[in-house]
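Q: Below, each structure is written out as structure tokens.
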Structure 1
Amino acid sequence: MSGQNLLPQLSTVVAVCLLLIGGCGGGGGAAEGVSTGMTEFAWLIPAGEVVDGGPGKDGIPAIDEPKFDNADTIEKLNASEFVVVLRDGNTVKAYPHDILDWHEVVNDSPANNPFTVSYCPLTGSAVAWRDSNGSSRSFGGSGLLYNSNLILYDRATDSRWSQMLQKSVWGARADEVTNNVQVIEMLFGTLLEMYPSAQVMTRDTGWERNYGIYPYGSYRTEEDLLFPVSQVDGRLHPKTRVIGIRSGAGSKVYQIDSFGPTTMTMNDQFGGQSIVVIGNSTRNFAAIYSRVLVDGTVLTFSPIQNDLPKIMSDDEGNVWDVFGSAVSGPRAGQQLEMTSSSTSYWFAWAAFFPNAEIYFN
């Protein structure tokens, strides 16, 4: 891909910025300057590559009091829409892309055990975390970007956090890493099949937005980016959705559209880890877990078809769901260990974690 494709026409940038700023009544006002008022601490990422996204700090407002309805009764959400799904205790919760496109950050605080869900529509990446030491119970959008990706700030210390690096990159808490919560992106139709009683965030957000309209036009399918990135890797279309895993300086990705129409498992090795990669391109979900249990046992997995939410079994006769929980068998109730993995657009993964190995390529 040529360097010219990295930057859109100026009119496209202006249109998107005006759309977002115009939709942010009650937001943070003027855009925050990258080089002013932020010199007390050193950036852990290249300061010259931290760019102003346009709307300013809190210009894209976080949702602080999300409201929920049952998946099988919620209105105005099509089966083909994506949702970010997690399990909080015994409750499965989902956060629709069509709301996250306009807010990017949700501070959820069930039973005084708060967590933050963030989704960056520019990089197609979703993560959730609980604060690593409990001092920052909520986050907001800083208005800044690195490699086109959302930089959050915590409201307790004003430190800046890179969403895809999943750590603080500026401020009093620089270099602290996040305490992640497992998230799975999937189609809303898939969620209905898996967990019809899941709690889904509603459009009753306290803000007036055109939630049925994607605010970035054809961005999800075109090659052009709205902001520059540090490195371009043309092996895949920039907006290919991948799930990647990283270890040290290395990383590996699996294209979600290459898993096939039925559920597939891959018992793989990466960075000295024995992992299982599970995915389904028709239902648009993927996850990566460790195959090594706390007692040292290394399991081998096989896919389960058409019995959701059961998605895989192992060579001991256990059955597992998409969150890596054993739902039956001798290890019922046990949990597979999370990995350093997440989903994003290919261009973003390649910019943050260069020279990634591509499994299906």
Structure 2
Amino acid sequence: MTNSKFLKRRVIAISLAISLLVGLGTLAYVNRSAIRTGFEQIQGNDYVGTGKGEVIIEILPGETGEDVARALVDSGVVKNYRTTYKLILEQNPTFFPGTYKLKLEMSSLAALAALADPQNTVVNRVTVKEGLRISVVFKVLSEATGISEKDFKEAAENLSAFDLPEEAPSLEGYLFPATYNFSPKADATSILKTMRERMQQELDSFGVSAKDTHRVLTLAGLVQKEARIEADFYKASRTFINRIEVGMKLQSDATVSYGVNGDTVSTSAADRANDNGYNTYLHPGLPIGPIGAPGRVAIDAALNPAVGKWLYFCTINLETGETVFSETFAEHEKAVALWQAWMKEHPEYD
């Protein structure tokens, strides 16, 4: 009995020892990164702590762990490339392209944790609304990014950089209105290229061919500027197409205003007499290019106009966007009278 008890106790002791060793081994494995970091810090190969100051680093698409480790060292974030890269191999993290705000002299462990935290992502977020002229787009972009309007204007003048149709007189209408997140390191040209590429993606999604691109965007830009209510986008598109088909000039005040760099709803006799490629009172067909940035609905309306015989339309309430579409000039005159009466009561819209 004595030997039996002794053996039993011995087995229990051995089992406990094994369990303890397994537990310690598991604990060491789980915390191997922290243990490695501690050893590297003792040897002087790694910084201690979460760092100080501030530094911006950028991870580009396709960059590997080696690239990230090198960028961290070059930026003064971590101390030793080998130490950081070994930790990356051990942790096998996923690095997402973007711009990150880190600190100087961070431990490798802290630096990798910071890169995994979305709160450290730095972007310039900007919303470009539908219908804005490109000059206004530059202003919006400048306010969000700190890049001067002059830089955007100069970048836009290099038309060969944006893969435009030959007939496009400018980048106007080729920048898709949307919300964007731009890297703080992005320059004017790269930002405009991103917006141009986004417009091309939209056109491709509609199946617009290269030969039709300029015509579609020119009509869409006009529809975007003239229509107020979504359903009216499709009716306005049909009205413009109907006028072109029967040989009527479009007589759009929006194009006239654009051509003289005006910003009013109404145009003067002098404005309508100004001979430029956007004056649809003087010249038949569409203007020579878009007069603003069309959104997805306007593009869809240009491609899929409503069914109708309208030749005229007039917005009779600029607050609500209520618009009257007419087939005859007599009907149109009645709508114009309603608009004129509304304008008398709301002179601030003139």
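Taken together, the values in this text are just the output of simple stated rules run on the coordinates, not laboratory data. Everything numeric here is computed off the predicted structure, so don't read it as measured data. Cβ atoms are built from the backbone, for glycine too; each structure is taken alone.
Q: For structures 1, 2, calculate relative contact order in percent (Cα under 8 Å, 6 or more apart) and state which one comes out highest.
A: Largest value of relative contact order in percent (Cα under 8 Å, 6 or more apart): 1.
Q: As an exercise: Kirkwood radius over Cα pairs in Å, calculated from one structure in 1, 2, equals 20.9. Which structure is it?
A: Working: 1: 20.9; 2: 25.2.
Clearly, the read-out refers to 1.
Q: Sticking with this one: Assuming -2500 is helix-only ellipticity at 222 nm (-39500 (n - 2.57) for each DSSP H run of 4 or more, over all residues; to 500) as calculated from a single structure, say which of 1, 2 it is. Don't skip to the answer; put the middle values down first.
A: Working: 1: -2500; 2: -15500.
The read-out was computed on structure 1.
Q: For the read-out FRET efficiency 1/(1 + (r/R0)^6) of positions 106 and 202 (r between Cβ atoms, R0 = 30 Å, to 0.05), a value of 1.00 was computed from one structure; give its label from 1, 2.
A: Numbers: 1: 1.00; 2: 0.10.
Considering all the candidates, the number was obtained from 1.
Q: Okay, next question. With mean count of other Cβ atoms within 10 Å over residues 74-81 derived from the coordinates and found to be 19.0, which of 1, 2 does the value describe?
A: Values: 1: 13.6; 2: 19.0.
Corresponding structure: 2.
Q: From which structure (1, 2) was mean count of other Cβ atoms within 10 Å over residues 66-73 calculated, if the value obtained is 15.4? Mind dumping the intermediate values first?
A: Details: 1: 15.4; 2: 18.5.
It was calculated from structure 1.
Q: I would also like to ask the following. Can you tell which of 1, 2 yields 4.9 when distance in nm of label points 7 Å out along Cα→Cβ at positions 210 and 322 is derived from it?
A: On the way: 1: 3.0; 2: 4.9.
Structure of origin is 2.
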